[in-house]
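Structures given as structure tokens follow.
Coordinate-derived values only; no laboratory data. For clarity, every value in this text was computed on a predicted model and none was experimentally measured. Cβ atoms are built from the backbone, for glycine too; each structure is taken alone.
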Structure I
Amino acid sequence: MNPDRERRGRVASAAYRWYVAVQVVSMVGTMMGYTALYWLTLHIARGAAVTLSGVVAAQFLPMLLFSRRAGIIVGRRRAARVVIATQSLQAAGSLALGIPLLAGWMTVWYLVLVSFAIGCVQSVDVPARQTLMLDLVGSAELRRGTSLYATITGLAKIAGPGLAGVIIAISGETAVFLADAASFTGVIVVVSRLSATLRPTAPEQAGPVLARRFRWVLDLPRPVQAAALTALLLGGFGLQFGVTNPLMATRVFHVGSVAFGLIGTFIAAGGIAGNYYSSRRRDPGRSEFLAWALLFGAAESLAAVMPAIWAYDLAMVVLGAATQLFAVSATVYVQQATPPAQRGHALSAYNTGFMGFVPAGAFLVAGLAAAAGVRWALLGPGLAITASSAAILAVLHGRIRAAAAGRPSAG
């Protein structure tokens, strides 16, 4: 029997509902942790953009350095078991931030070290959770399952930054990190229960994964390479809100921690709208993610010139929607367009583009902010993404038309 047919309707299954429910709690904690980490860094560094970009870079550098190894780990082991391990280690990372802060000690270098360690875990956790979603719902319902999951957890992304801002204002960052650590418990328990009964979509790979050490990305299908390149443009240079939002909040709009936390809330609200729309669309083609990348670049360029915090928040709604529409369409396409034996590597290549170049982009954005002003830290990447996405779309459509014109007629 076709495994995907067996999985039809599993978006409504109890296993899927339990998994999404505990991920909502975990996502609230994660978004709270991110907000507290960036705010704490900015406070310790006395507003230095370069220091903030250093922490952001440490968080995402492992995705670039270890993505190939992460793909091998996910390809060789059951996704559920990998997720249990990575979630446990991330909880320990949050405690490693909260306990020293509770004792009254913290330095920027320690934040960089812990951020790097957590980033190493996340380089494995991200493709493992993407593969686990495929195991839960199957290829036939992957877009619907992924979109609904992102829509529901998007509510947590709304609550997380705003709640963190309030807690920071009342009691400081320590309570946020401790709450973040506790939020992983539900995921660990539920996935442990599912691990005994969940059947992987593709068999575990006992032998070595066929990928060349230094050219493994070139072994992937060409459309997957295009998705990874576009993800690099957005993730590496456009989605630097960990750097730009604190700077816009403090240097341009001169608002406090609550208003800063609400910026992330507006991004999440847009993400929910985008995910809901995505759940009603058919499986993505090879150019859909490029269209959403083009929208993202245009919206980021507009955000850079907004005159007031309320207008900036509205632009964040559009950016949140465009980000999620791109991420869902690209992630689903990568998994559906790749043979099972290469799926772990394909997801790692995509995630490397989306997150692995954040360190380089963080320093570039911080440099733009220091040299040309905070607004250029948004405007420069926005214009570059708009132009690049339009160019890739034009090339893709040109090749499609050329292939159609050169195809021999039947008869």
Structure II
Amino acid sequence: MTTPSYSSVLRAPGIARAFVPSIIGRLSLATSGLALVLLLERSTGSFAVAGAVTAALGIANVVATPWRARLIDRRGQALVLSLLGAVHAASLVAFAVLTDAALPALLVLGVIAGVSAPPFGATMRVVWATALDAGGSRTRGFSLDAVAEEVTFAVGPLLAAVLAAVLDPVASLLASAAFVALGTAAFVTSRLSRQQVGSHRVSHDGPAAVTPMRSRGFPLIVIAMIAPGIILGCIEIAAPAIAAGASSTVLSGVLLALFAGASAIGGLVYGRLRVRATFERQLLVIVAVLLVVSAATGLIGGPLAALIGFALAGLFLAPVLIVGYLAADARTDPRSRTEASSWINTAVNFGAAIGALVFGALTDATGPGVALVWTVVGAGVVLVGCGPWLVRGRGRGRNVGDVGR
């Protein structure tokens, strides 16, 4: 059986109408992070404050993620996403207006923004899973989703940096608010999203769905996904810190664009491989390489090392995410797809919050290179703790390379 192409997957009925708005919505996340860091660093003069607010946003997002997912599974995508999109857009506008607010007020705004962040990725993956048959089509859909998301994170930071340099960091944040408002409105009006009406309107016979965290092998994958999340959060703060040392605002956008662009390339290449190793072993190897490259970047130091190191590290991000999302789909109850996918996001976002907080706290005192190394050490501790079980893990799901054959 011929493996479907990416273009044939996009031509499936209703897919493009939902997929494009979901990417517009995710472009808000790609721009708001850097825009918020640049705005707070300019108004407070401290990356520590920027890191603290970013961490508050990330932790709130992590805590709210399972609850948002369950609410969407129960009440449907249209209602819940509409409310979340409106509140999140309003919180970004509030950041732009209250630039001189005290730290407690900024932290509260960060919490509101984190709690209300619309889960475009998880809800779109539910659309992929319900619109495409299991196997090659769904695998390509998930891979395309991961790669497209990385493209948005290549374009987003560069756009945010250019807007901040040419106009003002406030302009970047207002653009982020516009992206989330537009993306939400277009996504929830798509046919495939409207079909996700929630369990309160659908009666199920048989036993209740098994919650994802009780599915065999899945909790270990969730814990291991914290490690790449730490690197992701660290890099989001490291890029503007390195750029500030080089007296170049645009450099921060270039660094993040290189990281995300390389991730997109890595995802496309990985999607064509037939990997027979288990999800656990794939995760262990890919994350280990990501940590080694990131640590080397920090040890060497300097803008040139960052340009090369961020590009090399980015090659391994999308493959890690693809493994996580396919594991969520293959190893959990199909009736809990939104929550399962959201747990992968939760782990990555939790790690990102830790990475942003640790790097932000260290970089003012030690410099970005040393801060990057110590943050990688923290991610390494997580991976080493999971290592023995990842090596022995077999799980009950099919491997990435076996899906669709």
Using mean count of other Cβ atoms within 10 Å over residues 46-53, single out the structure from I, II with the greatest value. II
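Here distance in nm of label points 7 Å out along Cα→Cβ at positions 158 and 174 has been calculated and equals 3.3, so which of I, II was it run on?
Working: I: 3.3; II: 2.4.
Derived from I, not from the others.
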Which one of I, II has mean count of other Cβ atoms within 10 Å over residues 126-133, as calculated from the coordinates, equal to 24.4? I
